[in-house]
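Undergrad: Multiple structures are listed underneath, in structure tokens.
Please treat every number below as a calculation from the coordinates, not as lab data. A quick note: this is a predicted structure, and the numbers were derived from the prediction, not measured. Cβ atoms are built from the backbone, for glycine too; each structure is taken alone.
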Structure P
Amino acid sequence: MEFSSKLLENAVYEVSQLPGIGKRTALRLVLHLLRQPESQTKNLTTALQHLRGEVKFCKSCHNISDSQLCEICSNPKREEKLICVVEDVRDVMAIENTGQYRGIYHVLGGKISPMDGVGPMDLNIGSLVEKVKADKVEEIIFALSSTMEGDTTNFYIFKQLEPYKIITSTIARGISVGDELEYADEVTLGRSILHRVPFENSLRND
């Protein structure tokens, strides 16, 4: 792709580094920004700078937050002894959109994937175990995607928590095997949360 401007080329290159954005799409987005009022581009730049410089991760659940404790964890109406374990913030948003869940979350920050060099120590598993050790949890809901990596991560955490005799459940298989949680429709995902099953049952069915 030939560019008439090095500034344009540099901007297209940076935008194309975003996931799912090829160089043609990046060029279209950059040209769109050039056609907009300068204030719009400045607002976008400012928002991204503030996001990068000021965003925090909740000290309890590891969700993205504006403060040390996210709005979900600090909400006294949430059931703090019910924890839904998810891969990342997109899954929190997907489940929250169903309006069917009133507990809190624990964001792992990924899932175990030896092929990608991601092991248990790379995830927020230790802090979850510490919550259980401190007797702050009654039930853990595994809500990872129905993939080999998701199932492996579920099983690893289950074995870590097994000595503590708490309830462990997994979302019902209304979510198709291989599907990522964030792409499930809200009705299906909501029903999967409500009709969750004991995790041991999912091991026998697999």
Structure Q
Amino acid sequence: MSDTYVHAEDVDGFGTVRIRTLDAKADAEAVHGWVSEERASFWGMNGLTREQVAEIYAHMDTLDTHHAFLLEKDGEPAGLLQTYEPEADRVSECYEVEPGDIGIHLLLAPAGAGGARSGWSSALLTAVTSYVLVGLDRKRVVVDPDVRNEKAVARFLGQGFAAGEKVVLPEIDIPDVFLPEKHAQLAFLTREVAFPA
């Protein structure tokens, strides 16, 4: 396994999912293609150039609290994962952060020419939760999809996440990126629920 891979998991009936550190420059074309699609409008990067997307992830790579990863299925790019420390994120203004919490943002690659892939979302999210809860030894995952992103909300709830409050995340303005306020549906997944004894 390459030094850049942080997790690998064989998912029954699906294939091998690997999670590796995102290379802001080398992965910019794939990521830019994904975030530029209309279906990814909730990601907040529609209209950005490939170079701007690369700059955002290069900046993220300098942070200790936010990290970006590329998901691969059997060696092919399958999605983008961002992890973050909730206390260092705007979400901390909307809920009481507990020790052992970790936040994630997840953007899956488009379905491609074959259309929707049965079990795709569930299998990738299974590997992601294994990585953050077991691999990083965290107690609880928090997600904050836009309330209008019904597919993402349903995906998380279907995976065992418990719905929290609907909140308004404040706008933020940091170097190279501005994020407007966001109406979000908080949801949480504990290690006990994801991996019952």
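Undergrad: When FRET efficiency 1/(1 + (r/R0)^6) of positions 56 and 168 (r between Cβ atoms, R0 = 30 Å, to 0.05) is compared over structures P, Q, which one is greatest?
TA: When FRET efficiency 1/(1 + (r/R0)^6) of positions 56 and 168 (r between Cβ atoms, R0 = 30 Å, to 0.05) is calculated for P, Q, structure Q comes out on top.
Undergrad: Can you spot which of P, Q the value 42, 40, 33 was calculated from, given it is Cα extents along the principal axes in Å?
TA: Computed on structure Q.
Undergrad: A follow-up question, please. Quick one: FRET efficiency 1/(1 + (r/R0)^6) of positions 40 and 80 (r between Cβ atoms, R0 = 25 Å, to 0.05) came out at 0.05 when computed from one of P, Q, so which one is it?
TA: Going through each structure in turn, the value belongs to P.
Undergrad: A further question on this structure: Between P, Q, which one scores greatest on distance in nm of label points 7 Å out along Cα→Cβ at positions 72 and 96?
TA: Structure Q comes out on top.
Undergrad: Something else now. If helix-only ellipticity at 222 nm (-39500 (n - 2.57) for each DSSP H run of 4 or more, over all residues; to 500) computes to -6000, which of P, Q did it come from?
TA: Q
Undergrad: Let me ask something else about it. Thinking of P, Q, which structure, once FRET efficiency 1/(1 + (r/R0)^6) of positions 24 and 128 (r between Cβ atoms, R0 = 30 Å, to 0.05) is computed, gives back 0.90?
TA: Comparing all candidates, it corresponds to Q.
Undergrad: A follow-up question, please. Starting from the value 55, 40, 25: which structure in P, Q was Cα extents along the principal axes in Å, for residues 32-143 alone calculated from?
TA: The correct label is P.
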